[in-house]
Structure I
């Protein structure tokens with residue numbers, strides 16, 4: 001079976017998914033839509049697909065699935081439209097910035113028996129998948145504590161910050177999903193602190209650039225998350241899971257994994273400096289998983305419920321900072 005795709009959004013992340021879809025032997029990119037014709041035409045020229053409107057893709061009989069890479073405030077509406085149209089849906093995170101809107105969207109997907117997968121690509125990173133495999137195989141015993149370090153090389157433009165929903169909903173949301181992926185239990189309480197240490201303009205925009213979070217499950221397991229919008233040494237992505245019998249960790253990745261030793265000491269090449277290069281394999285793997293789920297008519301994961309759970313944790317973190325206390329997570 002070849003899954004025929006429509007791509008909604010031809011921006012930075014749209015280009016990533018166009019490459020992933022076109023590189024999969026079980027998929028074909030049929031059409032792309034974007035509010036900026038030149039962006040759509042560039043992808044069409046690169047991958048030999050057509051440029052169509054969203055309405056045309058919605059009605060198309062030669063498209064089985066869509067990848068939604070449009071601005072966040074369009075996600076929920078597009079999910080509902082394409083669920084009603086009978087297309088399988090892959091949507092970049094988040095579904096929406098409001099949990100009630102996410103609930104309404106998920107109800108529409110359920111009522112239409114739609115297929116929805118949410119783009120938490122880090123679950124599909126080979127290194128993080130290997131961490132999860134070690135946990136599943138019992139090699140470190142029962143999980144007790146998870147530590148996640150996620151730091152960007154630099155902050156995005158302030159104009160982006162203003163419409164992002166804030167660092168917890170934009171950046172930490174990936175780490176909330178990863179914490180759930182590794183803990184094996186749902187967090188029931190969140191304690192967060194936040195500061196502006198990188199760029200005062202981010203603070204003026206009502207956001208933070210440096211945050212720390214502790215998640216706790218009902219049994220007492222913990223996940224500790226450290227985020228910063230500044231890492232002068234590259235894209236810092238590390239995970240450690242401590243268990244009753246040992247520990248498993250995933251280190252930072254480099255474009256070239258070598259080490260040079262000489263009279264000046266030991267040196268290694270720099271880290272990746274951008275999420276699109278660090279997670280190239282993860283993006284390809286998640287699209288492959290989406291295609292496999294469609295072909296097998298199997299449940300898709302991460303699901304809309306996973307998207308909701310991560311957003312609920314983000315909302316709890318926002319409240320924790322504002323109220324300076326631990327917050328119970330909305331079920």
Structure II
């Protein structure tokens with residue numbers, strides 16, 4: 001399987017390099033309507049449901065996180081172990097069936113679950129989506145949009161909430177998300193960090209070569225950082241969906257004095273080149289932010305392409321790291 005860290009954005013990242021809010025269902029959701037639902041998904045397809053979807057399959061981790069946050073326990077999830085490792089900020093509350101990889105879900109497995117809704121993203125190949133439509137109604141959300149990363153994440157949440165009859169819960173999640181960002185922005189401002197430059201990245205090692213993936217202002221993390229009052233230090237252009245770019249250790253020399261923040265995972269030995277492989281690298285050691293000790297590794301399990309829960313966990317971890 002392709003490396004987890006790189007394959008979150010299945011299409012965009014491959015071209016380039018290739019805590020959280022509560023998830024308890026709101027009381028009012030118990031009064032949800034049982035009337036038929038008709039909606040238009042991100043692909044422009046009209047989707048008809050007999051009522052709010054209950055047995056739901058998620059083919060990508062961000063939609064799974066949205067479902068769990070909305071109080072809907074998915075019956076099928078792509079790469080369950082991967083989700084548990086990379087998105088522990090919004091843990092699964094049940095034991096869903098593993099439907100295969102995010103890029104190639106098993107049609108037979110999904111069909112055996114008899115779902116009343118399948119939620120996919122625009123990263124899934126159109127041919128696969130058409131196959132899924134033969135199994136059950138499919139709602140496709142746009143995977144990401146660098147033009148409005150936070151807004152797109154919230155649109156996806158709203159669309160899934162509409163299909164599952166949990167719109168009131170979605171409203172609460174968005175309110176809590178806004179409050180968390182306001183709280184984080186104030187904490188950073190109080191610490192004298194309003195307008196501080198930040199460079200967020202992840203990295204990995206392949207054949208002893210270190211690759212760095214900058215998260216530009218078009219990334220979801222980049223969008224959250226700006227709402228927290230921080231300035232994105234990356235000058236590189238990211239892709240149109242995820243706002244991700246590509247560079248190497250030499251490409252870090254133009255950053256200057258910034259707060260360098262990154263994510264890794266203890267379950268993936270090659271995902272922390274900044275703390276391991278580059279430790280003795282002369283270029284890395286010469287960087288201003290390395291010399292000043294402004295390098296911050298965030299906690300494991302915060303999915304950088306997730307939903308409001310992951311971004312709240314990110315905000316908490318970031319503020320704690322920058323203000324300690």
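Looking across I, II, the calculation of volume of the Cα convex hull per residue in Å³, for residues 125-180 alone that yields 80 traces back to II. Among the shown structures I, II, from which was the value 38, 18, 14 of Cα extents along the principal axes in Å, for residues 109-148 alone calculated? Label of the originating structure: II. Identify the structure, out of I, II, from whose coordinates P(r) over Cα pairs in 10 Å bins from 0, in percent, for residues 53-100 alone was calculated to give 31, 64, 5. Source structure: II. Among candidates I, II, the computation of helix-only ellipticity at 222 nm (-39500 (n - 2.57) for each DSSP H run of 4 or more, over all residues; to 500) that gave -10000 used structure II. Comparing distance in nm of label points 7 Å out along Cα→Cβ at positions 93 and 293 across I, II, which structure shows the greatest value? Largest calculated value belongs to II.
None of the figures in this text is laboratory data; all of them are computed from the coordinates on show. What you see is a predicted model, and the numbers here were worked out from it, not measured in a lab. Cβ atoms are built from the backbone, for glycine too; each structure is taken alone.
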